[in-house]
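Following this line, the structures themselves.
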Structure 1
Amino acid sequence: MLEIKNLNVAIGGRRILNDLDLKVAAGEVAAIMGPNGSGKSTLAYVIAGKEDYEVLSGEVLLDGENVLELSPDERAAKGLFLAFQYPVEIPGVATMTFLKAALNAQRKQRGEEELSIPEFMKRVKKAGDMLDIKPEMLRRALNVGFSGGEKKRMDIMQMALLEPRFAILDETDSGLDIDAVRIVADGVNALRSRQRGFLVITHYPRLLEHIVPDTVHVMAGGRIVRSGGKELASELERTGYREYAEEAA
């Protein structure tokens, strides 16, 4: 599914990722935890294709294809999805218009027909009901005036509509209260399947109580320094990241 080999990345001349290796199998939910500045969000952005990052060496393989050679929209069409830590507001762009354009653009890239309006509306209603997204939210400009929880739910709604092969959640729980965490987690859990992989990036074990991972990786100093099962998240809650930060230093 997703395999990262010897990935080295810098920004502004400063090395962020160092010989990073990671594998996430089809159907697997892998969590990455670690202290601030360990490179977690950088990893998410590089996989998705955000500009400004310099890939010094390495590969990011999705089903054997190196996506580093593809543009961000081509990566999305291949099935990559990134839920942002801080979803942006887009004034003047209606939410429904954005959702329909995004969905049909990916279908076109894959050689599929555009959805009819009735089929599109059916899918939107199903995803909205699952995530407690009210119809009035969909009539507004994308994320404009939304609360933090509403923005995160809208990100997960986009994921539900696009049905990616591999989804990355970059600290989706950041700034959410416990009820919003549950709603977001329920949306993610509803999309779990044997064909879809997830990479869940978080500081805190709280989210992983609701999205139970198959594997947990600790990241420090721009590399994976320890891997284990879901019980590793509970251990980190007790012990913190100090020993890993010191080891990376």
Structure 2
Amino acid sequence: MTDRLNGKRAVVTGAAQGIGRGIAEAFVAEGAEVLLVDIDAERLAATANELGQEGLVADVSRKTEIERIFARVAAKWGGLDILVNNAGVTHAAELDELAEDDFDRVFAINLKSALWATQSAARLMGADGSGGSAIVNMSSVNAVLAIPNQIPYAISKGAMKQLTNVTALALAPKGIRVNAIGPGSIMTDMLRGIMTDQAAENRIMSRTPLGRCGEVEEVAAVAVFLASSESSYITGQTIYPDGGRLGLNYTVPVKE
């Protein structure tokens, strides 16, 4: 690693496992100090111990909990350089079966948490007048594409694209950049739970021109780039590490 984030102070939500953990691990390797946030106390404790960083158990679907997170940031560091809004959930349901409570829960975690965390983080960023702070939102190819039984998830990710745009404009005068990452099929525990047989694997591979799933480390590398000075003239953008999926207008043959 190259210490591209040396001395930076970062908050990563949904950091106990999967992509969030991968991003936190990459940040630490690049020299950052990271506050890891997650609702899963057991997994968070294990991850925080392995990375040698502080973990904070919190429910980011609640604004009061987000305010508590950033009160801890203020007490711990007095300022902040990087925020990664990674916490997210899915909920599968057909249109005629979707319940209001499930829709509201997905939106609270996937979208509202990012809005209120951005608001709180921005108040701590650039407080020393240096500028150059960065916010990275976790979007998805489903900000553009859609899966019919993933209604709240797809809508929340579409809204995340606009949240990224509007907050990038709002925070540009403070020197705070806001960008997003829109992964395709990344080999997390969630995806492994879907790829349970050859037919399921074939469905995913048929929509992936590079012919393989992405790795968590490949998404984390994009997060490091967006959090570092290497992306200093980039804001309001979504980068899609998707193996070519968004450009696909057909399915590709799958090797048996």
Source structure (of 1, 2) for distance in nm of label points 7 Å out along Cα→Cβ at positions 53 and 133, computed value 2.5 | 1
Winner on FRET efficiency 1/(1 + (r/R0)^6) of positions 61 and 141 (r between Cβ atoms, R0 = 25 Å, to 0.05) once structures 1, 2 are ranked, highest first | 2
Between structures 1, 2, where is relative contact order in percent (Cα under 8 Å, 6 or more apart) highest?
-> 1
For the read-out Kirkwood radius over Cα pairs in Å, for residues 149-204 alone, a value of 13.9 was computed from one structure; give its label from 1, 2.
-> 2
Match the computed value 20.5 of mean count of other Cβ atoms within 10 Å over residues 117-124 to one of the structures 1, 2, and report its label.
-> 2
Candidates 1, 2; mean count of other Cβ atoms within 10 Å over residues 93-100 computed = 9.9; producing structure is 2
Can you tell which of 1, 2 yields 14.9, 51 when Rg and Dmax of the Cα atoms in Å, for residues 85-180 alone is derived from it?
-> 2
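The numbers here are math on the coordinates, done by the rules we state, and not lab data. Given the structure is predicted, the values throughout are model-derived calculations rather than measurements. Cβ atoms are built from the backbone, for glycine too; each structure is taken alone.
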